[in-house]
1. Rank structures I, II by Rg/Rh (Cα atoms, Kirkwood Rh) and report only the one at the top, that is, the highest.
2. Determine which structure produced the value 0.95 for FRET efficiency 1/(1 + (r/R0)^6) of positions 274 and 322 (r between Cβ atoms, R0 = 30 Å, to 0.05), calculated from the coordinates; the candidates are I, II.
3. Thinking of I, II, which structure, once FRET efficiency 1/(1 + (r/R0)^6) of positions 306 and 426 (r between Cβ atoms, R0 = 25 Å, to 0.05) is computed, gives back 0.65?
4. Have a look at I, II and say which one yields -8500 for helix-only ellipticity at 222 nm (-39500 (n - 2.57) for each DSSP H run of 4 or more, over all residues; to 500), as calculated.
Structure I
Amino acid sequence: MGKIKFTASRVAGCKCDAGKSQTFHWDTSGNGLALRVTANGAKAYIFQGKLNGQTIRITIGTPAAWTIDAAQNEARRLQVIVDRGEDPRQIKADALAQKQAALKAKQNELAEIEAQTLKDSITLGMAWPVYIAAKRDAKRKGGKIGWSEWHIRDHENVVSVGGEKKKRGKGLTEAGPLASLLNVRLSDLSGERIAEWLAKETQKRPTRAALAFRLLSVFINWCNSHPQYKGLAPNGACKSDQVNNELPAKNAKSSDCLQREQLPLWFKSVRDLTNPVQSAYLQSLLLTGARRRELGSLKWADIDFQWNQLTIRDKVEGERTIPLTPYVSHLLAALPRRNEWVFSSPAAKNGQMVEPSPAHKKALIRAGLPDLTLHGLRRSFGSLAEWTETPDGIVQKIMGHKPSATADKHYRNRPIDLLRMWHVKIEAWILEQAHINFTPTELGLRVAA
């Protein structure tokens, strides 16, 4: 149909021709502007032009949204673009894509900021249980980086908030050394913050503070290798000069060792303990020279009573086999077989003996002996063995120390028989000094005090 001059009344009166789905009413402005009216009465301004010999048609909008002047101006703009040989549809699509890309980039930026904000808010108390769970899971799967139950217990104790009723004795439990840092963000664990914490804890409990610091230092190293926590804790925080100045002195504990003349009192008090498992454990710890957790994690499957030997999970070499001496064999054979653990406890959740240090301290007090750690019993074995003139290489092999001399590393092969000969001699000498007359018999083993 012919062109008409668009006015408000004419646009309102335009209709679709009978029998057609849509009709175009063209504006006399000559800029390709038309009003499209469909059979159901819907109206929209459109632009139509020629681009590279092809007709293109673009919807501008409804009369309700566009005035006639605005629609005519839009048609002129589109015609200018077509005259340049460009496609307005592509320009519109490119602009939309660019806008969407900018919006997505902004959303990603905000998401990253939010994620970083959440990451920065992670505290020691949030990450520590994840750390323990990862190591416990590694142990469950048989990994080499898995921890023993005692080591896990150490990590749980140092962050304990305390305030619970003691299982033994009166009063409430004390908060662990790291409890005061639980609400501190990892990003705030600076050298200054750690040094301030260490100074306070060292004044109250230097030994536990030193242990807690070592555990914290390893934890921070783990964080820096974990994707979720990497980069949160300040780099080198545990190695700063401020921290080193607050560390408890690492003086050798020359007094943390049993003397020969103290053996009778120590054995009598330990053998009088009401808990036979703890009593056997403490005596075996002294007579084997094993590390406290190596012996504590001993299982019945690790004992060969027929060939008199023990397989110990060595933290250095993985495992080592040492002699099962007569008196230790007697102690272990008398223990109840409640579960897989040799040193067991029916009260413990995992069935393994609970921390024996309190019982040992009570035995020392009753005997009137100075304080002695469980590691001091291992140190005592090495010192007392010198009285028997046992070769140092034999003692180190039994205790699980790495050989230091070239000859020990490459030219000495010490079979279990040779170790047993000297180990039995060491045990017999210690029992003699403790005034314990022990005689293995064909019908079994007995102790005659």
Structure II
Amino acid sequence: MTGERQELAALLLAQGAGIDGVPLVEGESRLEAVGRGLAGAGVRPGDPVVLAGLRGRDLLLAAVAAWRLDAVPAPVPTTSGAPAALEGACRVGADLAVAPKQAGAPVPDLSGTAVLHLSSGSAGRPKVVRREVGSLVVEAEGYRVGLALTPEDRVAVPIPLVHSLGWGVAMSALVNGSGVEVTPLAGAGSVARRIDSGAVSVVAMTPPLARLLVATQRRGDGGLRTAVVGAGPVSGELADAFRTRFGVSPLRGYGSSETGGTFCGTEGIGRALPGVEVLRPQAGETGELVLRLAAPVQGYLDSGEPPTHEWWTGDVVRREPGGIVRFVERIRGPLRLNGRFVDVSAMDADLRAQPGVDDVHFLAVPRRSAPESEDFFVVVAGPGAAGADLADRVELVAAGVPVPRLIRCDRLPSTAIGKPDREAMIELVRKDDAVARP
């Protein structure tokens, strides 16, 4: 991919888009300063450049500066704690100051890679995800269609850009010539005022931010054209409240660090964006969501696995005949809780080994009062489930991960064909929770 990263930087500059009201080309002096710092620090084509703790405009400028040198930006959320594979890499930190790479630091093979992202993670450190230029361009086209982006739009992204949702929307806006506002969130009120004043026409949010926004008072006649909510579930109640407050129904967004955005729509997780094909399940069926992507998924750094156009998401969905896809549950294994993966394997194995325990099922259940937030439960079934020490076992084994609340029953609820009945278990959990929280 030699040169393609530089071509991406040139495309962004040529589009004439602005960041926080300032055209990207007007940041040329800062881009050149960062570029000189990176070159002086020994950065060469294909080298990773850790963007440590940068936010908003500085993060985007540093990424473009790295691409201009044919290097590979790696945004991380803090100034310390970079993944082991990147610990010796050159860093760009506060005020865009450049720290040289450590002498003798290994350089991973990043041929064909445009950016390195951290996955949401399970137990331990998150994995380092590779994305290629083609993947970023395909995602930008998907968002152009899904969000109906135009060069006249001003897109507010008041969420962290180190995460795939914020990064994807912001970069897609710039690729399509739309201006972006990426000033770090100072409060929901400031975002709402920008919307009410008509300063922004599109906004990207997480569900908790959407709930904060609907609680604000209207202070202007401006309005949104499009809003997208990702990285968590959106209840019907929240969608209705958002539409009442801002005049538009929020789109649900779905994707991953490995693929970028893949679905968007007003129901379920939406419909596949351009460049994304649903291979499984078939229309009218339920099963694991398997996708074919126009640009290959490069996977994880140092995984040794070749790029692939097929991506097994690990999510069980219902695919409606009309094309809408609805999330059902995460496949057993790493459980997604409030947008993060939790490795429950140790707790699962320990509980199943206890005398009298027949089955164990972990659940992330939307909270009744705020469905965009999830509570963590484990349902333990069997004649030994009444044992008083099981809760102690959970706390002991759950070191380093959230501790689920223990729900006991004689038999795990199941469907007519013998599969765990998730809806029945949620009712069981909520009845128990109602007793515990009068």
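1. Between I, II, the highest calculated value is found for I.
2. Going label by label, the one that fits is II.
3. Going through each structure in turn, the value belongs to I.
4. Going label by label, the one that fits is II.
Throughout, read-outs are computed from the coordinates displayed, never taken from laboratory work. As the structure is a computational prediction, the values presented were derived from the model and not from experiment. Cβ atoms are built from the backbone, for glycine too; each structure is taken alone.
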